[in-house]
Structure 1
Amino acid sequence: MKNKILLGVSILLGLMMVVFGLNKFAHFMPMPPMPEAAGALMMAFADSGWLIPLIALAEIIGGALLMYPKTRALGAIVLFPVVVGIFAFHLVMEQSGLPMGIVLLAINAWIIFENKDKYMPMIS
C-alpha cells in the first residue's frame, strides 16, 4: 500500500514539476500577482537571462525522472534544490503559498528517505 501511495505522489509531483517547468518556456499559465518585493526578485531572476531556464530544465528533467520508479531517487535529488528554493521563497516573500511549499518539501523528503539505500554508496 505504501509503495502505491509513494508511486502516486511521485507521479503527481513529477507531473507538476514538468508542467511548471514547461510553463517557464511556453507561458501558457498566467503569473499570479505578487507583493512588490517578490515581484522584484522574480524580475531579477528573469533579467539574469539564464537562471529561469536553468530552473525550468531542472524541473522538467527532475519531474520526468521522478515519475519512473527506476529513476525516482535521481529525480528527487535533482528536484531537491528547486523545492527548497520554492519553500524558502514562500517562507520569506510570499506566505500565501507556504502550505504548498511545505507539502512539496515533505513529499520530496519522503521520496529521498524511501530511497536512502540508493544514496549510501555515494557517502560510504
Structure 2
Amino acid sequence: MIKSHGNKLICRIDVTGFVSIQVALLGMFLALHGVIVHYASITVERAKAVHAVWMPEAKQDDAAIIAVTMDGQIYFDTQRMLSAGQLRNQLQQRNWTGKRLFIKADARTRYRNVKEVLEQVRLAGIEKVSFLTGR
C-alpha cells in the first residue's frame, strides 16, 4: 500500500533551473574571457575620426600595438616602456620590420608624445604604421 502525504506542504526549493542558468552564464563568460583579456590591453580615449577605416588585423594575436596615454606614458602591448628609446630597442629585438604596427594615442596627450613615438618607430625601421581612432 502506498502511503499518501495528503495536503502536507513540501518545503523544498528546486534550484536546478537556477543552477543550469548559472552554469551556462559561467561557460559564456569563460569563453569570452580570452577575447576580453586580449583586447583589454591599455585603454586610452582615442581621437575621433570622421572617415575611420575598420582594421580587423589590429585585433589579431600577433598585432603590435603601441599605446600613448594621456600623461605621455608609452606601452608596447601591455608592457610599460621607460622611454621612447626603449621602445625602439624592443621593436628591433622583435624584428617588426615589414610588419604593420598600430598606434593608439590618447586624444588628450600632447602631440610631442606621439611624435616622439613615431620617430622611434621609424628609426626602428618600421614603415607600415596605422593610427587607431574612434568614431
Structure 3
Amino acid sequence: MLAAPTRVARFLETRDGALPAQAFARSGVVILENFAPYIFAGPGAVERWQSGMLEHLQGLSELKHAFGPAQDFAQSGELAYVSLPTTWRGVARGQRFVETGGWSFVLVREDGDWRVRAYAWAVTGLRAE
C-alpha cells in the first residue's frame, strides 16, 4: 500500500518525471504543499504540482527520505488513509539539513494498485546538520 507514497518520495529524490504518473489517481487529486499555490486540485493538478515541485527543489541535492511507522491507518473499501512521519535529509545551498514532517495520504485502489488521491505535507522541524 505504501508503493504510491514511496513513488512520490522517489520523485522528490530523483526528479524522475515518470514516477508521478505511476503514483497518483487518474482523477480527483488534491495536494496540499508548502509552496504556492499551496493547493493543487482539479484537472491538471498533478502536472501543476510536478512543475511547482521541480522549481521548489532547485538548489537542493542529495535528498533522501525515511518513513517512520504509520501513526494512523484506516481503510474503507477502495479508499485508505495513512499518516506517515517522514524525515528528509539533503543539502541546501551547500549546507546539510534534516527536515521532519508529517505526510497524510488518502489512497484509492485503481486497477488493483493503490494510488494517491490526496496528500498533505506539514513540516514539523528543520535543522542544519
To test your reading of the models, identify which of 1, 2, 3 gives -27000 for helix-only ellipticity at 222 nm (-39500 (n - 2.57) for each DSSP H run of 4 or more, over all residues; to 500) when calculated.
1
In terms of mean count of other Cβ atoms within 10 Å over residues 12-19, which of structures 1, 2, 3 is highest?
1
Once distance in nm of label points 7 Å out along Cα→Cβ at positions 28 and 108 is calculated for every structure in 1, 2, 3, which label goes with the largest value?
2
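Computed from the coordinates by the stated procedures, all read-outs in this text should not be read as laboratory data. These numbers come from a predicted model, not from an experiment. Cβ atoms are built from the backbone, for glycine too; each structure is taken alone.
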